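Please find the structures below.
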Structure I
Amino acid sequence: MNGRLKSRNVHSEIVFSLSPATNIAESFRKFGILDTTKDLLVVKVSVTPEITHESVAAHLGQNVEGTPVPFDDETLSTISDVAKIKKAYKLGALNTAPPNQPNGTHDAGMRRLELSVLGAIALRGAT
């Protein structure tokens, strides 16, 4: 990228980077916030010491209706919509086992999905 952003700022660049599309508007349609959004992952990038975790948490508490939850594998697994993820990254044919399958079949399927999504993001970034 020659050190230049393709969007207006680093925060919109993060949203753009998540998308398999090369169109910024399409990235925001798929990964942006809507009135119907019920789960939200917040990423804040700052290089100034005045912006702290506490100040960001306070700002979000005042402006976002909801309850903060831990950012961990269990929470992500709970809120992830596998069908929407597969559709967004055009991975409909990828075999992912439903939860409660024996011998870690579900975990292996989710790992395949995760690697496929990361691959799609990496390949898009290489263009």
Structure II
Amino acid sequence: MAGSAPEVVLVGLGAIPGAWLRLKVVNHFQPMVPKKHWGTFIVNVVACFALGLVLALNEICSASTGIALLMGVGFFGSLSTFSTFAVELLNELRAGQALTALVLAVASIGAGLLASALGYGLGTHA
């Protein structure tokens, strides 16, 4: 079911700067780390923390759906990128780097879950 026009606008307004920030962060870390996937790792973990925080604050403050759409779905949804993460894992596997892919997968899921919990915990104690 499609969202209403205002909902679509809110998601879009959040998505544009979120995607731009992801591009900037990934490109910033690319010269510092040997593989591009570590930039993706960073933005995904930051987005997990922020989404946990937004969830907690939304529950506590009973924020409007608009804030959740703008920040949660739009900004942080486009800041994080599961599809890029999956393709980067596939590329490591195709290159014969199964151990690197496994470490990246476990680290990404573990750090993402921990970051979400920390963000949520911070938000519930704000």
Structure III
Amino acid sequence: PQPEPTLIFTTQKCSSKRLEEWKKSNIEVEQLSQAIDLEEVLDSLGRRGIIQLLVEGGPTVHGAFLQKNLCQRLVVYVGGCLLGPEGNPLFPWPSSSSIEQACPLTLESVSRFGNDARLIYRF
């Protein structure tokens, strides 16, 4: 079977040089308006028949999906080391002053990989 094509969503601000590089690499590019609208991205994926998505990114990307309530599961990998206060946060999330105000998660599974663990939560 043929591998699925790589699809990149970007804005109109993307440089023409970068667009050309992607197209030469057979990467499909969809340009959106001035800012990435996650609902617009998910609608486009749905029109393509894509109903499941793994979001890999940093705190900003993950936080955007979480704050818009666009996630069904949260997969967290925990390594056997502490970075301290200078480490990157998982994602920006508003503080809760009590457990009752916190976002509830249901633990679905835990997998161990040597000294690391994968936790899968459902919202």
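Values quoted throughout were computed directly from the atomic coordinates according to the rules given, and no laboratory measurement underlies them. Bear in mind the structure is a predicted one, so any value in this text is a computation, not a measurement. Cβ atoms are built from the backbone, for glycine too; each structure is taken alone.
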Output the label of whichever structure in I, II, III has the greatest value of mean count of other Cβ atoms within 10 Å over residues 65-72. II
With mean projected area of the Cα convex hull in nm², for residues 25-72 alone computed per structure, which member of I, II, III shows the largest figure? I
The value -25000 for helix-only ellipticity at 222 nm (-39500 (n - 2.57) for each DSSP H run of 4 or more, over all residues; to 500) was derived from one model only; which of I, II, III is it? II
Give the label, chosen from I, II, III, of the structure having the highest value of volume of the Cα convex hull per residue in Å³. III
Identity of the structure behind 20 (criterion: relative contact order in percent (Cα under 8 Å, 6 or more apart), calculated), options I, II, III: III
